[in-house]
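Please go over the structures that come below.
Every number here is computed from the coordinates shown, using simple stated rules; none is lab data. Everything quoted here is computed from the prediction, not taken from an experiment. Cβ atoms are built from the backbone, for glycine too; each structure is taken alone.
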Structure I
C-alpha cells in the first residue's frame, strides 16, 4: 500500500511505524512542514495504560521512550500558601522534542520516507496518487478544513487563556499545580518535569484576568517575564522560557479548541490525532489519543476485508474512547474555567476538588493511591461537621435549624402511584417505613398534591383532606418512633402535567376517561395531545396559594420534620419560573423577577405557617436543557438566591423535565454540577440528585464541596437498606441499625472481614 501521512507529529510518525511493522512492503511517506528538530510545547505525559499498549505494538520504540522518562508519583497543590501533597498517582513525562526524535529514528530504521520543511498540497490532490492519505496535521488541520462538509467538525473554543512555557526549575518531586492571586485575579500553572533539568510550565488564567493584566498588549518576551514575576517565589531564581519562535506578541497565548468530528474518513482520506479529536491538556491525554488511534487504524487496515470496513470500525470504536476522554476533559477544563468558585475553600478540600475534577479519579480510587492522605481529608470533613473521625463523609451529621440528621444520605422523592383518592395506603406505610429503617438520614415523600385537581394522576397522594393527614401522621409517627431518620413532605401541584395516566402506563398522557381541568402559568399544553390548561388569573393564584398553605399546616400537624416546595420539573410552580411555559404579559411574566413573583409568594406564605424551628427546602430545575431559551444554570443561581432570601434553608437541585424539547446531557452525576455551582457561587446549602448510584460518588460529592446532602432515588427502590449496606462495605460499625436487625449487621460485617482477609491472602 502506498501511504501518505500529512503531519509528522506523534500521530503521523507512530501510524507510519505501526503500518510498517505489520507489512514492511508498505511504501510510506511522512510530510512535515517544520524542521526535524522543531517542536512547540515542552513535555508530554503518558500513562501506564498507554505505555502498555505501545509496548505490545512496538517494543523497540517504547523502550527507547521509556529510557528518557522522568517519573514521579505525587501531585502537589500549592494554594493560599499551603502545599498539599497526595501520592500514588504514577506519572511519566518526556520532552516532546525528544520523543519525536526517537520516533523519527525508529521510522527511518523501518524504511519510512520522512520529508521535513515541506508545505502541503491539497489532500484531494494527494489522494489520487496514494492508496491512503492520513490527515494528522494537528489541531488546526488543513485536511479537516478541506473536507469540512464531510467531516463536520464541531469546534468549541474554551474560555481560559494559556501559554506553554518551560523552566530549569525542575519540579522533580511532584506534578505541581500552583495558584497565585494577583491584584487583577488568579493565575495558575500546571507544572511537571520531563527531563533531567527541565519542566513544562503551563500558565493559565481567565480571560478577564488576562485582559486586566495587560497581556493583550505585551510582546512575547514581556508576557513571559510577567508570568515569571507572578510565580517568582516558586522558581528558585530560574527563568521561564518560550520555544514558540514562530509566534509574536499575544499570539503566544492560546484558547483551547475542543474538536470532535462527526465523520473521520472520506474516500481514502482519514483523520487522526488532534485533527480528528482533541483532549484538554489538563488530563494529559492528547498523545495517548494519538498513539491509541494509530495502533487501532493500523490493526484494522490489516484485519478487516476492505479499507472502507477498516475506516468504519476505526471510527466506531475509537469514537467511544475519545468521547469518554473528552467527557473527562470537559469536566476538568470546566473546573479550571470556574476555579474562582473554589479558591476560598480550605487548602485540603481545594486539593481534593482538583484531584477529583474529571471524575476519572474517584473517592475510593484516591484511597487506593494514598490512603493516609484521604484519611486525613475524611477526618477533616468529619471534624468540621461535628462527626466522628474514621468515618466516610456520607456518615457525617448535618443540621438545618433544629433538624439534626444522622448522615448526608437522602431518599429522594419517588412517585408510587398507589394512593386512593389522594390518600396514602398501606403500600406507602411499608414503602416509607422500610426506607427509614434503611439508615438514610432524611426520607422524602413523593410529591404530595394540594388538591384533587393538583394531582399528577389518580394514583398520586394528597394533603388536602383529614384522612390524608391521618395517614401521613401514621407514617411520620412510625419513622420517629422506630428509626433515627427524619422525614420531609414534598408539596406540589401538577399544573399542566396533571390528569395523566399512572407512571407504568402511558406516562404524561391524558387519562382515557375521567380527566379534570388543568391550570398553569400560561395556556400552553404539556405536549401535543394533552389538554390546554387555563392560564391562571388572580383568583386562581389566591386559591392555589391558600391550598399550599393549608397543606403546609397539615404537614406541621402530622409532625413532619421539614417541608419542601416542589418548584421543578414543569409542574405548576415551575411553570411560572420557566420562560418555556410562562408567556404571561402581566406582572408575573417576562423578566426573571416577574416569573419568580408568584413562586416566592407561595413559598413565603408556606414559610409563615411552618414552625420557625423547622427547615424548609425548594426543589428547582436548574437547567431547562434548551440553551438560552429556558432557565440556564447561571439563572438558576439567582433563582436559588431568591428562595434563600425568602427563607429556604437548602436548595434541592434537580434539572429538566420542563419541556419536551429538552436535550439533556446524561452521564454519571450529570446534575451535580448545578448543585456545585449554586453552593459555591451563592454560598447556599444544596442537595445533589441525578444518576448518583454509589457510595463512592456520594463521598466524592460531599468531600469536594459539591453538595451538602446527596439524594438517591432508584438505588433506594432497588435496596431500601442502601445506606446500611454502604456502611458495611466501608467497615463502619457506628451506623445505627434497627435493634431487631443487629444479628444481620454482625453477620454482614463478619462476611466482609473474611472477604477482606481472602483478598489480602
Structure II
C-alpha cells in the first residue's frame, strides 16, 4: 500500500458495531471512522503489524545527528513501522532539530505506507527533552500545591512547546499511587492519594490535549496516562517489581484516576511494567480489555512500556517463549508494542495470525485504534507540523507559570520561634550537596533520562541554583562545598570534604542553611536499600549543630528520606521536593518573605525506616492497649502527616456545617466551613475535606480525602468554602467488587472542625 491512501476521495459507510450500555468515554467521529475503514481495507497483514510496532529513535537515527540513517530508512520501509519514540541521541534537542528528524520520518512513512508516523516523547514536566523550553516542577511538587490550575497550566505550556517540535504524543501524566515511599518513581506521580491523582491528572490531561479529543489542535498533544496500574505499590519498594494488591483495593483506589482521565478524553494508556498477584499487567486481559476498553467503552490505544512484551518472557517467566509473550500481550488488549530495539515482534505477529493463534479481528481492532489516534492528532492532514505558529515558546507568561508552581509547591514543615522569614541582612552559611546543583532541582526526565545533563550550561546556564538564587536576595551568603555528589557516578555516591571548614565558617554566620536530600535519578537506577538520608549528610548537620547556630534544613528530594535524628537539631525545615528550574528562585523568595508558603505534603513523611504507611491506613493499625492475656496494641507514626504544611500566617477554621445531617444514596451533601486568616500577612490555604466511616462491614480507612480547594486570604479576612460532596463518594468496594454505601454515621473533618452525618439509605 503506497502513499495514495494519504489522500481520501470519499468517505465510506461505517461498519456497524454493537451498542454498549456504557456511554462512550470519547464520542465517536463518524468521518474519522469511515476513513479508518477505508485504509484498513487496503492494508496487508505486514502493514498492520508494522503499525503496531514502536521502535526507539536510536536504531533509526544516524548517530550524533538529527537525520534518519540509511539502515533506519530500510528498516522502516521493510517492516512498515508505525511509531518512533525517544529523543535523539538520548539528550534534549531544539525544536528545529526535532522537526528535521521527524520530517524525514514522515517522508519515509508517507511514501512507503501512505500513513504518517506517530512520534512519542517523555515530556514529563513540560517539554523536558526540549532545549530552551520552560520546565515546571515535577508532578509531586505540583501535588503539594493542591492547586489543580497549576497542573492545567503545565499541560498547556508543555503541549505548546512539545508541538513546536512537531511531536504529537507524550508519555504523561503519571497516575501511579505512590504507596511505598521507597519507590524511585514517586516524584513522577501526584503522591499517595487517589483523589489528588484524579484531580491533578484530569487537569494535566485537559491542559495537554485541549477540549476535543477527536480534534487535537496544533498546540496540543495526545497523552499517555500511566502506568496501568498499581505500579507504585511495589512490595519491595524497588522499581519494576511485583505488587500484591487485592482487586477490591485496585478498583477502589488505583483505578479511579485512570477512569476519570479516560472520561476526560485521555487518548492512550501505558501499561505498568510490573505484575500483580503473579500476573503481569501486560498479559491481564481482565484489566486491559475488561476494565479499560469494554468497561469504560473506550476506543483509545494501549501501549506497552519499554520492552515489556519481552519481559513477560525473560523477566517474569510467565511464558515459554518471546513469541508466546507477544501473543498473550496482544490478546490481552495491547495495541502497540514498544519493543523498542528489535523488529522481531513484527515477524512474530505475522506468524501468530497465519498460525491462527491470534485472530485477525484483534489485529484489526488494534490498528483501528492506532489509526484513530493519528486522525485525532491531525497527522494525515498535517504530518509536518505546518499549522502551528509557536511565537510564545519560552515566553515570560510561561516562565511565570512555572515559577508560581514552584512557589506554591514548596512546603514549610517546621518553623520554630518563627525563625523564617529571614532578613535580607542575615549572614547565611550555605552547605550541602544540593546547594549549587541544577540537576537536583529538576530530577530525572530532565534534558536526559537521569537528569545529569541539567548540570550542562548549554541547557541550564540561564537558571539559578539555590546558591545563586540566595545570593540574589540576601547580602551575605557564603557557600562551602564540603559535601557533594560525585559526578559520573551512581546517584548516591558522595564526595566528603573537610567538615571542619564549615564549622569554622559558621562562627561568622547568623543562620546555617543545609540543602540536603537526593541527587537526580530515574526508574530502576533510583532503587535504594535504605530510605534513610545519607550518613554523610546527617553527619554534616550534626557537626554544624554543635556550633549552636540555628539551622534551616532544605529538603530537595524525589521521595522522603528518613531524618529523625537530625530533625530536632533544625529550627526550620523546608521541603522543596523537585521544583524545577525556577525552584531555587522560588525558595529564595520564600525564605526572605517576598512570597508566602502554601504547600502541603502530598504523602506521609516516614519517621522510621520500618514504619512506612499512608495516611488512609486502617483503623485497626493504630490501636490503644487492649487488656487481656497480653497487651495488644498497634501504632502508626510519621515524621509529618499527609497534608501538613505551615505558612507565615495562621488560619482558623470555624462553623463547619452541612445542609443535611441525614442523607441517602444519590444525595449531594453541601459542606461549608469558614476559614479566617488570623495572622498579619496575606496567605493561601489549601482547605482539605476528609471523611471517616465510623464503622463498616469491611474495616474502614481511618480517613479519606474527599475534596480540596485553595483560597487566598488577606489578614483578618474570612471566606466561606463550600464543597458539594456526592453521598455515593463515601462508598467503598466490597469483596464482590461492588460499590457499597452502608447506612451509618460518617465524620466529616476540615481543619480543626468536624461534624457527624448519617446515611439513612445506602446502596
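A value of 34.0 was computed for mean projected area of the Cα convex hull in nm²; which of I, II is the source structure?
Answer for the origin of the read-out: II.
Of structures I, II, which gives -12000 when helix-only ellipticity at 222 nm (-39500 (n - 2.57) for each DSSP H run of 4 or more, over all residues; to 500) is computed from the coordinates?
I
Here semi-axes √(5λ) of the Cα gyration tensor in Å, for residues 318-709 alone was calculated and came to 34, 25, 19; which of the structures I, II was it taken from?
For semi-axes √(5λ) of the Cα gyration tensor in Å, for residues 318-709 alone, the value 34, 25, 19 is produced by structure I.
Out of I, II, choose the structure whose coordinates give distance in nm of label points 7 Å out along Cα→Cβ at positions 142 and 734 equal to 3.8 when calculated.
The read-out comes from structure II.
For distance in nm of label points 7 Å out along Cα→Cβ at positions 62 and 94, which of I, II scores largest?
II
Out of I, II, choose the structure whose coordinates give distance in nm of label points 7 Å out along Cα→Cβ at positions 278 and 518 equal to 4.4 when calculated.
Considering all the candidates, the number was obtained from I.
One of I, II was used to compute distance in nm of label points 7 Å out along Cα→Cβ at positions 46 and 646, and the result was 5.9. Which label is that?
It was calculated from structure I.
Thinking of I, II, which structure, once mean count of other Cβ atoms within 10 Å over residues 182-189 is computed, gives back 26.9?
Structure of origin is II.
For distance in nm of label points 7 Å out along Cα→Cβ at positions 310 and 606, which of I, II scores largest?
Structure I comes out on top.
When FRET efficiency 1/(1 + (r/R0)^6) of positions 326 and 662 (r between Cβ atoms, R0 = 25 Å, to 0.05) is compared over structures I, II, which one is greatest?
I
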